[in-house]
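The data blocks that follow each hold one structure.
All of the numbers you see were taken from the coordinates with simple rules; none came from a lab. Computed from a predicted structure; not experimentally measured. Cβ atoms are built from the backbone, for glycine too; each structure is taken alone.
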Structure P
Amino acid sequence: MTNGKDKSEPILAICYDFDKTLSPDNMQTQGYIQSIDYEVDDFWRESNELSEENEMDKNLAYMYLMAEKSRGKVLFTKETLHNDGAKVKLFPGVATWFDRINDYGEKKGVKVEHYIISSGLKEMIEGTKVADKFKKIYASSFYFDKSGVAVWPAQVVNYTNKTQFLFRIEKGILDVNDPGVNDYFKPNEYRVPFRNMVYIGDSETDIPCMKLVNINGGHSIGVYDSETKDKTKVYNMLEENRIKYFVPADYTKNSKLETLVKQIIDRTASNEILERFHFDCVKEKNNVQNTLDYYNINADKFVASTLQVDFEETQKKFTDKLAENSFILDFGCGSGRDTKYFIEHGYKVDAVDGSKELCRRASEYTGIAVRNMMFTQLDAKEKYDGIWACSSILHLTKDELENVMDKMTTALKPNGIIYASFKYGNFSGERNGRYFTDMTEEAFGEFIEKIDGITLEEQWITSDVRAGRGEEKWLNVLLRRG
């Protein structure tokens, strides 16, 4: 099973019907029906009658008739069907189409994949000279016994159940028996979102797929025979919003179809840049919201685990850098433990936190009004002698951290001091429901060089002081504004 998370470049999936889309006629009429001494019209008339009289799926009817009428005339095996498939004629240019389109996609940074979604026979399509060009062939097929003789339908693909294969392609769940196709995927997790799908077909049997691709931002193309130039069907499909475009079924170099598909590839390349930018914005917003939700939901548990922790050694290391009665900003005060310590030791304190629930509990514990504020909302100028950011700004991305550190520097009086702490390591991302940016000495040293007006005065590593977590390491830093 593959999934939507494993991709490094945009993927464009081109899905094709087969009969009268890649080939000018039904595959069964190009050798098989003649081999059982039937006229083509008689075969389809009898197949349709069998379907109507028995309320039978039309595909099952023709598959039954193929097997039944071959008795005593043709050995009805997979090899026979492959051989008949090799006789199937293709539209002009089909033989070289796939490599040309793949090459163009590669030049544009788009991976192109080709799929068959057909009511025709898989075994016959496998016999054509282009069978190896498809990532997956979804088509009706037979079950063959140990002798290789077809004895029962294995898959029946009709015009309504064709759509399931589009969802499989979308999610990267290509195995027809994999129930993972029903799993929930976030919008940014689809391997091939519908906007990056092309469906090429010729008739009413393709309408459900065409409509599904169309309404979800993809590209449905109707093709018509370039010799007869009969556009009746494609006109109707365009009128009914089933397709976006129609072109001759001409796959030769520089044909209208090639030009159109290349333009779709161009659009995919540029559009995916915007889509990734969008999903980066969504991810950043979700990181912030998930972190706030964590603290709001788990406020009591968090307060219980941190309030009574002895942190005086680090607190004193910070206050030793400050004059008496200095003004401190507790920047992400959490339970209010450190705010209360500073107040009790004669310092003036502003306390803020992004979590409303922690603000409420910290206000009750410290006796001062703790302000609910996001780090990015800090707009003070030369107001504080010291800023205490204990286990708080570590929830910012590195880009956000750079912006916020600039704001913190601006908020300090000249010669002011900042304390901050980070989990030790190189990880950045979501962990246990919260976003973290970890730091090492080297990583923080490189980071702080980007911030004007502030210098690294001291950094040291400590163990977590909470019960049972002594193996966790923390990077502590003291910074001074020039």
Structure Q
Amino acid sequence: MTAQGRATPPGSPVLAGAPELRPARRRPGQLFGRAPRFPWSIPERAFVEPVVRQWTPFGALFLVNDPQLARDVLIAGQTDFPKAPVELDVFAALLGTGLLSLEGPAWRAHRRSLQPFFDVRATAQADALIADRVQELMTGWDRAGPGTPVAFHEAATHLALAVVVSRTFLTDGASIAGSVLEALSRVPKLMSMSALDAVPVIKEHRSQRRARQIGAAFADLTARIDDLIARRRATDSWPDDLASFLATRARNETGAPFNPAEIRGEIITALVAGHDTTASALTWAIYLLATHPAECARLEAELDETCAGRVPEAADLPRLIHTRAVVEETLRLFPPAPRLALRIAAAATQLGGHTVRRGDLIQILPWTLHRSAAIWGDPLRFRPDRFLPGSAMPVPRGAYMPFGAGPHVCIGQLTAMRQLQLILAAVCGRYRPELVGSSEIDISYNIILHPSGGLPVRLMPRRT
């Protein structure tokens, strides 16, 4: 699942995503010596045709690049196109029993139980945590001195993880962040799949081995989570955070309280998915602003008028209109998860003029939807104006889904958008990002899109 390519310099389309953008190197040991190269391996016609049929070792795969058909699969046809077991098994091995690894009644019960924690009121409680963590980060940058190179993706990862850890374990989770990063550092080499994963008998062996290896990678994190929950039970102390919510209020499909595996699974899901996507989006936003000075200047003007040099607060969000547009356009060009969960046809049907058989696979790709010339004017250009109120470039329903769509839309969407706006506004209110070296950067993909090399930037103070 790892791919590498290059983003293009200013004045050029932003990371075209066409087949000619090939990875810089391959990993050895893959079947036939080939490594997966998504998104650069997407056929060119998948950017222009509504549905493209491909053969894979797992069977027929239909790539959907039409807004209405995508909505038909994700919303209207949710029972006809459930998540594919092959992918649910991978997420179960990686994250345990959580929203990303469940389907059917169990998923609905978990979603219903978790939703109140992610509502507007609960999300607003995290704003103070964001401000504190951002201020700590910027203080460190200031101490390092003006123009000191910063590996921005690494910094964004630590920041986003600190925020989600605080929301999960408000007062006693200081030891968790390091365990998360250590576990994730060992995962990419365990997640690679090949045609052997489709061969009967062999696939079961490989799946079991993968689950054991991932379990070993997450053993320390799992033990720490279980210990923290046990301590809270022993003292009957329940701070207002996600861990307490899961242990005291959540109910599964039987109506019973979450068992230890369910509590642990949802915590790991929140810690992993809740920080990696945010860090990715923040990093790409800084890259785009650094390579588009005019858009950066527009953002700075809004921040100067609204915040006047102070760290932005939640009350400022309704006036940070251009800031939100920058975030939304970043998520269009660089959706952190450029493909949504793989679906499987529960019965034979028709999809965009194609006959889909029972068991065929369906893939919704924000990467192609967000870059379709039939949907977006000049789709490879960074143009935040697309998302400004009253824009002459309205966004068709189903054409923009960085968080997915339908019942399975990301439960943390509201939280993520608030975090991205507040953090980006804080950073750009104080600093102007400048790339270190070339504006061409290597890009890696392993479930989430990342810049290779950490995106080194100089954060130049805007005020002295």
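Looking across P, Q, the calculation of mean count of other Cβ atoms within 10 Å over residues 272-279 that yields 13.1 traces back to P. Among candidates P, Q, the computation of helix-only ellipticity at 222 nm (-39500 (n - 2.57) for each DSSP H run of 4 or more, over all residues; to 500) that gave -11500 used structure P. One of P, Q was used to compute distance in nm of label points 7 Å out along Cα→Cβ at positions 184 and 344, and the result was 2.9. Which label is that? Only structure Q yields this read-out.
Structures P, Q were compared on distance in nm of label points 7 Å out along Cα→Cβ at positions 88 and 256, and the highest value belongs to P.
Suppose percent of Cα pairs over 30 Å apart works out to 60; of P, Q, which structure was it derived from? The structure behind it is P. Hey, distance in nm of label points 7 Å out along Cα→Cβ at positions 200 and 304 derived from one of P, Q reads 7.0; which structure? Of the options listed, only Q reproduces it. Kindly point out which one of P, Q the value 27 was derived from, the read-out being relative contact order in percent (Cα under 8 Å, 6 or more apart). Source structure: Q. P, Q: which one has distance in nm of label points 7 Å out along Cα→Cβ at positions 64 and 368, as calculated, at 1.2? So the calculation was done on Q.
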